[in-house]
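So, here come the structures, one by one.
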Structure 1
Amino acid sequence: MLDAVRDVAISSSQLNDLNQQRALQQLKVTAAQTTTDSARAHYQRGLLSRYAAEEARRAVLAQQLLLLDIEAQRLSTDITLIKALGGGYRGQ
């Protein structure tokens with residue numbers, strides 16, 4: 001019983017942390033997308049090289065991958081929390 005209570009507390013804390021990380025990472029994705037949009041506009045006007053515009057695009061993809069990693073961790077923690085609370089999880 002004490003193990004279950006401890007597992008719930010740990011999972012809840014981890015989920016809280018991951019939710020905060022996800023919110024911060026979403027802001028980073030949005031900022032990177034804004035930079036990419038600006039770089040694309042500058043490239044189209046001839047003010048920036050294609051390479052620089054593509055680098056900005058790669059930065060968005062990198063931030064999106066980090067966001068997906070956080071989301072995967074959240075899902076795993078959700079499952080751990082459900083199990084600790086006595087629920088089952090059946091994959092299809």
Structure 2
Amino acid sequence: MQELMDTATTQFLYSPHHCKILHMVRHGQGIHNVEAEKNIDALLSHDLFDAPMSSLGWQQIFELRKRVHGSRLLDRVELVVTSPLSRTM
């Protein structure tokens with residue numbers, strides 16, 4: 001993961017000065033993911049549309065936050081695009 005965040009180790013086809021780097025991050029585990037493991041139809045539930053994070057999801061958030069801050073990735077971010085769902089904020 002660290003090498004993905006470190007542009008110094010990345011090979012570019014074009015000059016990095018003319019390229020943008022796109023980082024895609026999936027949200028952590030939500031309650032809807034836990035429920036879907038038991039019953040896939042749970043993903044169709046309106047009650048789980050904006051499901052909160054599971055305890056594992058919160059652990060994933062805290063771990064990724066430490067890694068991102070440690071990499072100084074945020075110093076190079078120009079734009080953040082996210083879903084309006086609470087689990088992506």
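All of the numbers you see were taken from the coordinates with simple rules; none came from a lab. Note that the structure is predicted; figures quoted are calculated from it, not measured.
Of the structures labelled 1, 2, one was used to calculate semi-axes √(5λ) of the Cα gyration tensor in Å, giving 42, 12, 7. Name it. Don't skip to the answer; put the middle values down first.
Details: 1: 42, 12, 7; 2: 32, 14, 12.
The read-out comes from structure 1.
Taking relative contact order in percent (Cα under 8 Å, 6 or more apart) as the criterion, which structure among 1, 2 has the greatest value? Present the calculation step by step, with values, prior to reporting the outcome.
Numbers: 1: 44; 2: 32.
Top value of relative contact order in percent (Cα under 8 Å, 6 or more apart) goes to structure 1.
Taking 25, 34, 26, 15, 0 as the value of P(r) over Cα pairs in 10 Å bins from 0, in percent, for residues 35-74 alone derived from one of the structures shown (1, 2), identify that structure.
Going label by label, the one that fits is 2.
A value of -31500 was derived for helix-only ellipticity at 222 nm (-39500 (n - 2.57) for each DSSP H run of 4 or more, over all residues; to 500); which structure in 1, 2 was it taken from?
On the way: 1: -31500; 2: -9500.
Clearly, the read-out refers to 1.
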